[in-house]
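A.B. asks: Have a look at these structures, which come just after this line.
No value in this document is a laboratory result; all are computed from the given coordinates. The model shown is predicted, which means the values in this text are computed figures rather than measured ones. Cβ atoms are built from the backbone, for glycine too; each structure is taken alone.
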Structure I
Amino acid sequence: MSSRRRRAVPRLTPAFAVVLMALALSAAPAAVAQQPTSTPSAEAVRAAYAKREVMIPMRDGVRLFTSIYVPRDTTRRYPVLMSRTPYSVAPYGADNYRAALGPSGNPRYAADGYIFVYQDVRGRHFSEGTFVDMTPVRERHDTPADIDEGTDAWDTIEWLLANLPTNGKMGIYGTSYPGFFATTSCLSRHPALVACSPQAPMTDIWMGDDNFHGGAFLLPHNFGFFTSFGRGPRTEPGYDKRYPFSMGTRDAYKFYLEMGPVGPGSRKYLQPAGTAPMWDSILAHPAYDDYWKSRNVRPHLTDVKAAVLTVGGFYDTEDLHGPWWVHDAIARQSPGTRNTLVEGPWSHGGWSRGDGTSLGTLRWRYPTGPFYRDSVEYPFFAHHLAGAPDPQLPNVLVFRTGGDRWDRYDRWPAPNARPVSLYLHPDGKLAFTPPAARGGFDEYVSDPAKPVPLVDRIEPQGMPRDYITADQRFAARRPDVLVYQTDVLAEDVTLTGPVAPVLHVSTTGTDADFIVKLIDVFPDTASNWMGDTSGFIVGGYQQLVRGEPIRMRYRRSWEKPAPMVAGRPDSVRYEMPSIHHTFRKGHRIMVQVQSTWFPHIDRNPQKFVPDIFEAKPEDFVKATMRVYHSAARPTRLEVRRLDQ
């Protein structure tokens, strides 16, 4: 991490400002603004807003396609809400209107009056230039060629200020990949950009967002995405090239197992060769090398000028780590920034839709979606952009899963939580006390030809969004899954903060994965959810609270994988994303340990090879895994506990 503070992106030269002015928008026709209905439609938007499509020039001459909605009421000046995306600003065409505008499609923004800006980022869809996956942040911008997302945001803002009836204040927001662009656009440090909301932002994608978790590759999530996204060759602005692809089955487990080793298996489908450049880049960089390090946003989050509202979900299957990393980096490296983190019981982007009271088989009472949209997100932007009252958001606002309540903290982890550990014991026991000296080990045979499924159903996606709360009873019955659980809890137990497994393990092979799952076990007498007609039996539900893999080749270094020594006990500590969960009185706490989780993560051959992507079929071998639980080798989960 560089100790040099990154400079604000420099202002444009007067000559370049003249070029921008030459493309100024024509004035919007005067009209009486109409209030949108509670469920906005394209016609309601058309009645109140004029749409323009422009190509905004950047300092290096590249032009970015930008769709702009300006209120027809010309008697005021308006704040601006902007989203920059690689996923298209459709619908295209000045006469084709969006059905909803602004963050989460909340109609209150359009009713209040904002200018809404949607931009295809560089090299995507109808913008010019070359797209770079997770554009590395530059610390210096000395020449017009020194461009990144900060410079593109700066140049866009300058153009908007010069050509639109703004009040001089702008905000940016986005979820997932657009969340990355919200974070990095905020690094423009433009004085007019006063509010930024990265939501589920991709932040350090090898270390734990979309691509790898604990060094293990998220196979269906990535392969399914890159069969269509970014396909080339790109010869001119427009939509991605399309190539036919079908799994030929609705059973992702079957498809990916039959695919075989990832490299040669995927190349059979991604034809012609060279048409999936971002997929090829992943295969070329299996370890955390300079390619991935340059795409880590965290070191650059210094001297952040805008107020920041970072949003994430405890049940986000895609970018679970990113919100925590963004908030933590700003808190440490830019302590003067107004920096709020909101974490709710949501799947990826779930805060922007629906009531937010369920996911898969899990239900809770509090309608978290409307609360977030109307009592957090809307007042955040309304205050910073339009002068509305300060909502007095805390630094950290987290939903207590299992406890059905919101908690407010000045910092994270919660300052009133104390460190504790959950220790594995003989006979499948789990306790907050360490094992006695007589403790030994448990073992199982892991067979990459018969991996543990991610979920207990035929599933076409490979990584369904509800796996993260899925019932684990099916896994507990497998011989290649170890199960440990506490006695029935005599009182509520709330665990909070990062969950850090400390594993003492060995294998008869020379490489291994270990997946640790923290589970809330409901009593057999638990009633079914009120009003639920799905037929799901809540009694005995083993709800996944948190689960993450560690690929042991990276136990010493993320950059330089190394084999294990067959039969020799080894150890590793790694960190899983934060939880904030109450295990209720009468429940049990369970931990499961296994070595496959398919097809969510790719299979480890269990024989060390230089590059797992390019392993040969014969490299995949059975191995016996041991997990130790003695006083000398106390396998445990390090967590924090909130006292009641």
Structure II
Amino acid sequence: MASVIIDVSASIIYNDSTKAAANATVIQNALNNVATLTYVQVQVNSPGVYYCNQVVMPTNTSFLLGYGVTHRKPANYNLCMFINKGALQSTPVGDSNIGFFGQGTIDGNAASQTSLTQAVSVITANTFLYGIQGEISMINVKNFECAIANPFNTNGFFCQYIGTDAYFHDMNPNVARDFIHINGPSKHIVVDRCSGFSNDAFIALNAWDWHRSGPTVGDIVDVRINDCAYYGCTGLAGQTRTSSLVVFLPGTRTTGNGTGTGNVRNVSVDGWEVNMSTAPAAPASPGIAITGDFDQVNGSEYSGVGLVENVRITRGYYAMTNSNCSMMVVQKTPSGSPADGQNTLTVRNVVVEQVHCDASIGANGHIAVSIQVPYNTFNLDGLKFKDCEWTPSNLTSNQAFIQFGNKTVARQVIIDGLTINSSGATAPTAACFINQYSAGNAAVIDDLTLDRIMTAQGYQIPQSWFLLSGGVNNFRSRGNNITGPNGGADGQGIWLVANTAYVGYGVVSDGYFNGVKAGVQINNASAAGVTLAWRDCKILNQTHPVFMNGAFTANISYVGGMLSTGANLVRNVSGATTLSLFGTTVSGTGAQAVTVVSGTVRITKSDLAAITASGAVLTPQNNDIVNFAGTPSYAGAVVQGGGTGAGMYIYRGTGAAGWVKLN
């Protein structure tokens, strides 16, 4: 048996839509020669437009379109343009070694279609064939390759694939639905050097899908996407919705054909770009989307009831054209209203590295990464951003590189290296914003790291670099280099803005801060309050290291380092502040001042940093030790034992209560 190439150019008719059936017969007969051969490739090499009905691809066959050749679907024809033979058997079977090649065009003629693409003329809802709607439908195919230069105007998904070992490469699509649509179970898939436009997802990893869009449900494992670019949609066939470069959709199917759970594992996306040709309208068009929704047909099955894990997004550029554009989202899709327990989405071990989120080229692109899952069954464990870059938009409202609105506590989130570029923003451009998941209900992160946050050369961040309306249990931040405006509006530094905000325990260390008006500003806080230590930081030109205007408590300490402040060490408008200084070099006109408008301030220890408390109201407790710049003289101060003048004092809260000089 032999392998053959059959060129059917002379046997098919071009530019005649009435010959679609005859052309399909010629191509089909040529492919069917594989029954007596090892392998058959059918080619069309004569330039022209060839209308063609459905072609069925047997195992060990391929189809090649030469330069200038267009293979077009006839009008009002709803069958797949190509489908593998095994998918059409009464009991579906797999095929292998099928391919599509060439510099030609596959044209779905979407504007002339009146219904969705389907596998056969008559289909029954929720059956195997009901879920097939790719113009190229390769279902349970092993060793598949697709490299048609110009996918165009396809009414169904350009290619719908289920199988093992697939290679998509060197294509430039402009299609009216998904470009590449993967259903589960599938594994070992590579997409290389594809760039272009699609009305819906560019690459959809739909381990779960609605019955009409997926014949089966199962895991998608080992996907490598390299050097791809998505530019939105061009309005083909009246379709104007943009979507995402990559969509992750896990879930569970409970009824009909292909019941089960589909997860997405081990995916890498490297060397990518998303830059919409037109500003997207709603729904949102994130670059990378991990989403959950309910079954719009049956109403009882839910995507997101599954797992996305081991994902690596590297070396990318995302243009945040408007407020519908975030580089990455983990959230429910805009339609539907799943409730608690109906969207059990687990996302873990996701790494984003060397990605630039650029909001300077559009308007109102304010959140680069959005984590918004308002259900109690969402689990986030292990999300890391490393060496990324963010250019905010020119806005007067809050912006953030990453925003959280999750109902379930997120376990671990890390930013290790983020450069915030210059913009005309006048409100916070925060590295992280922990928001509320609904009005009055805090999103919470259990373990948060914000390391190596840096403002770009010449950029003065206008307000806060860490913004909270929600809470964090354990917070650390190391090696930051942040420059502020050396004055300006309040709401700078670490800013708690709602009465649901809190910091359980936090440490900021080894950082450089210059001109950031407030170290920590507490406009509101929950009963959990704030506990925060600054260790070995160089802090210059600060106005209020602690600005307390909350109803509860703040425990702030400085260990080592240096602190230069122009107004005071603490400004306490309401609530209670406890301040400790251990070996911190303090300078500036506010270095010895404590300002208490109302509420209380307690200084537990001031080591080497002399405090002048005149005019302030302190509330010391037993064994507090303070280095006073002179005899304690604030209102209500009591000095015992006869010692006076500058020096170290200890407060005795029992017996004859008062300050006792130690030296």
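A.B. asks: On FRET efficiency 1/(1 + (r/R0)^6) of positions 323 and 499 (r between Cβ atoms, R0 = 25 Å, to 0.05), which of the structures labelled I, II is highest?
C.D. replies: I
A.B. asks: Have a look at I, II and say which one yields 1.21 for Cα Rg over 2.2 N^0.38 Å, as calculated.
C.D. replies: On the way: I: 0.99; II: 1.21.
Considering all the candidates, the number was obtained from II.
A.B. asks: A follow-up question, please. 4.0 is what came out when mean projected area of the Cα convex hull in nm², for residues 51-98 alone was calculated for one structure; which of I, II is it?
C.D. replies: Corresponding structure: II.
A.B. asks: So mean count of other Cβ atoms within 10 Å over residues 195-202, computed for just one structure, reads 28.5; which one of I, II is that?
C.D. replies: That value comes from structure I.
A.B. asks: Using helix-only ellipticity at 222 nm (-39500 (n - 2.57) for each DSSP H run of 4 or more, over all residues; to 500) as the calculated read-out, with -500 as its value, let me know the right label among I, II.
C.D. replies: Structure of origin is II.
A.B. asks: Another question, if that's okay. If relative contact order in percent (Cα under 8 Å, 6 or more apart) comes out at 13 when worked out from the coordinates, which of I, II was used?
C.D. replies: This value belongs to structure I.
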